[in-house]
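> Next come the structures, one after another.
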Structure I
């Protein structure tokens, strides 16, 4: 039986939509999928890809509408159920998302994506045992699935099974040795078991694959500091600050290096930057004031000392200490003004 003219046009516009989607021309792809739907309003594929295109434009209401129309036409389409579930989770409704992910799994028990997505969702909710059950189901279906092995490593490390986690990350890397996050996660697990030398090796490989990652640079800096290689620690933390100046943790770690070496004047600006970014960290706020005193630069942290006195608990004995420093700073300012 020959295809009808409308069928030919539907296929033309559907294929055009796929090409435009692959090329990143999202609005043109939407127009093409809409044309395909006009010629065949029962075409599930066009609705599904229209939903993907709207998601890429962050028009989530229209994406949901397209997915729901696709599911109305084919309630057992696992891929569309998975996409709608992910969108539902993103919209802040994990309970409904879980139902949709389960529906996708029921429709195609060998389809990996909904298992991965529901596991990630439960990990975000800190429901690690539930997430682990889905990851292990994936590994029954596909024992070498690299992402599942990586996620299982994350779960076992977070739930205080670091030796097991190391094995899972190593297996993930055997399946895919080009993922910097796998090496980074392996480094974290190796640090947890006290193997700092191999942790550094893993993080160095992660940094080689992704040289501008904040977490990798910061973790390398912290590890090199812990192992006494302060020059390398300073190198990675300085790079992290250059790329991500508004992240507080490289500033804090670099300040700790300068405190270790007694370079209080170099530590102070990084502590001040950390406090500006994390103003209610009272322990670090007190430490900033103390380092300023040791650097003989109390006048540089008058605002920080006032903040500590204002925000600390009334019973905190450090308030009186800071009040004394504040008084000394004001006296010194008065002396300088004379």
Structure II
């Protein structure tokens, strides 16, 4: 975590001082490696330090913080760049990263308690064993599907809103900010739901709501309808990941938890890359409604499959 934060600070400083596209790209690459490392370590640490029986809630709070940062970051960057300079937001991130690295070095508990005597399993064997079946496979599919849906909606919906409603960039940004706010508000509640009653409930609800939001986007009427559809999307996305992230955590287990969150980051990035490509293709060869319809069908099938599995396990459970 400390090395990642220091790299994020260094990358931000390089961006702030950049005078060419090449130096900007170098700074962004350094910043990306650093933020990836610190993000993965932070999630693993949250899981390590969560009180017994409240891991989902703790992870939900971390995901809520991510959502809040996704709203505040662009606003802070835009305001400080307009009022001060292009370099100002990156210098702020540099200072914040250095402060967090200092806090991590002085406040966080030592790592000695996490040392395990056994040798770690080979990486690919660990991945296959953890996500090849059971809750790991379900969490993998949900992470890929949820991130893919997000990437697709973020490409298709703004263009669709512009064509149908002639909305400004600011109005579209506010609609998406509202969706992120719903996501952030529900993440801890979804995590608590999973802790108390099992993760299958929020998983099914999350996938079903995300599918419903895609159908609403296809049929929205006016700006209010678009905002409602994106609000439903934020709720579904939040519940989906409130179940998927703890499931993946449990699939890898304590000795490989950090590695598990690295795999989570990779799965999310893969889905988030596929979604915009798929959305662009569907916009080019068909329409926005085709993209929404495919999203709804895929996520609806996922929700239905989980519901059927849940009903089957309840039916076959021995009576007491």
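> Once mean count of other Cβ atoms within 10 Å over residues 140-147 is calculated for all of I, II, which comes out largest?
For this comparison of mean count of other Cβ atoms within 10 Å over residues 140-147, the top structure is II.
> Can you rank I, II by FRET efficiency 1/(1 + (r/R0)^6) of positions 36 and 284 (r between Cβ atoms, R0 = 35 Å, to 0.05) and just name the one with the largest value?
II
> From which structure (I, II) was FRET efficiency 1/(1 + (r/R0)^6) of positions 124 and 188 (r between Cβ atoms, R0 = 41 Å, to 0.05) calculated, if the value obtained is 0.75?
Matching structure: II.
> Let me ask something else. Which structure, out of I, II, was helix-only ellipticity at 222 nm (-39500 (n - 2.57) for each DSSP H run of 4 or more, over all residues; to 500) derived from, given a value of -25000?
So the calculation was done on I.
> Separate question: Could you tell me which structure in I, II was used to calculate percent of Cα pairs over 19 Å apart, for residues 84-195 alone as 75?
II
> Computing P(r) over Cα pairs in 20 Å bins from 0, in percent gives 29, 58, 13, 0 for which of I, II?
II
> Looking at structures I, II, which one was semi-axes √(5λ) of the Cα gyration tensor in Å, for residues 20-219 alone calculated from, given that it came out as 37, 20, 14?
Working through the options, I get structure I.
> Identify the structure, out of I, II, from whose coordinates relative contact order in percent (Cα under 8 Å, 6 or more apart) was calculated to give 24.
So the calculation was done on II.
> Using FRET efficiency 1/(1 + (r/R0)^6) of positions 100 and 148 (r between Cβ atoms, R0 = 25 Å, to 0.05) as the calculated read-out, with 0.20 as its value, let me know the right label among I, II.
II
> Can you tell which of I, II yields 16.1 when mean count of other Cβ atoms within 10 Å over residues 172-179 is derived from it?
Value 16.1 for mean count of other Cβ atoms within 10 Å over residues 172-179 corresponds to I out of I, II.
Laboratory data are not the source of any read-out in this text; all were calculated from the coordinates shown. Small disclaimer: the values here were computed from a predicted structure and weren't measured. Cβ atoms are built from the backbone, for glycine too; each structure is taken alone.
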